[in-house]
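These are the structures, in structure tokens.
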Structure I
């Protein structure tokens, strides 16, 4: 997925199924700033360390360079995946994503409540294991979805983790929450 989004993502638009509402989250996120900053740092660090390590070992210098190229592709791919994989809602299912890094598919009937999110813990604080944070660490959360029963969140490399709370942001969070609540009401949610 890293290579796909890094190379093909430049030309890809959001793909959405019929009768599905989309909610982008890349325009108000810090993702673009973070990707640009880290890409510059990766290029500078990679170039400097390649020449320094080359004095010691050619093989180690090229191994480091390959890792830096992968890190650069990862950052570009992450940005394109965040841009092209929006949150989606249809009559039965809500999908909350954080690019290709993680996603969760929730049955609308499993949603207990939606409320404004509290500020995230700091970077140094431990995050709770049963919460899916679908946002960058530097972004402030907007809403929190509490589930009746834990649902599987698919993380990096297909790892599955069950969560009871989803913290997310969207470019138009109020519209998204309004649509979710309307869908919950029409599906017989009490």
Structure II
């Protein structure tokens, strides 16, 4: 765990960078009333602490021909491995294999009726069907999959709410961020 103290300027920086990661330090400084050098130091500190994980261009899947999105629940045959597996469980094998499939945009280990939830993109329904039968269903330990096809994107955001970090009368708060 990394301890980092943030103040209102850090939160304003994070909010602006979430909206547009290409904003220059000079523009950020004007927005939050700090000098360019102060912004640069703060951003570097937030990056080094792992608060800012990375920067990326967000591409619209439909615009590049990936018009089908599915949310898929995956249930494994069993959760643990056998003694011969030497600790290499079905879950660990599945997670390694899923990391190599570019169609899977997100994979979450979950509690509930499934073991994993995936967000998958495909060119069309035929391509999704082929991906499911030739790849996903053949992954180690997969027992069942259930998919829901997205009809329309209503909201998608990568902007995290940050209002909970600073309490009303507090100017600073100690926050623990995982550096994993």
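Computed from the coordinates by the stated procedures, all read-outs in this text should not be read as laboratory data. This is a predicted model, so every value here is computed, not measured. Cβ atoms are built from the backbone, for glycine too; each structure is taken alone.
What the table below lists for this structure:
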read-out: Which entry (I, II) yields the derived value 61, 21, 18 for Cα extents along the principal axes in Å, for residues 54-117 alone; value: I
read-out: Test item: helix-only ellipticity at 222 nm (-39500 (n - 2.57) for each DSSP H run of 4 or more, over all residues; to 500) calculated as -12500, pick one of I, II; value: I
read-out: Structure responsible for 34, with relative contact order in percent (Cα under 8 Å, 6 or more apart) calculated and labels I, II on offer; value: II
read-out: Read-out distance in nm of label points 7 Å out along Cα→Cβ at positions 46 and 142, computed value 3.8, structure in I, II; value: II
read-out: At a computed 9, 31, 32, 17, 7, 3, 0 (P(r) over Cα pairs in 10 Å bins from 0, in percent), which of I, II; value: I
read-out: Highest-scoring label, criterion being distance in nm of label points 7 Å out along Cα→Cβ at positions 78 and 158, among I, II; value: II
read-out: Given 4.4 for distance in nm of label points 7 Å out along Cα→Cβ at positions 38 and 102, calculated: source structure among I, II; value: II
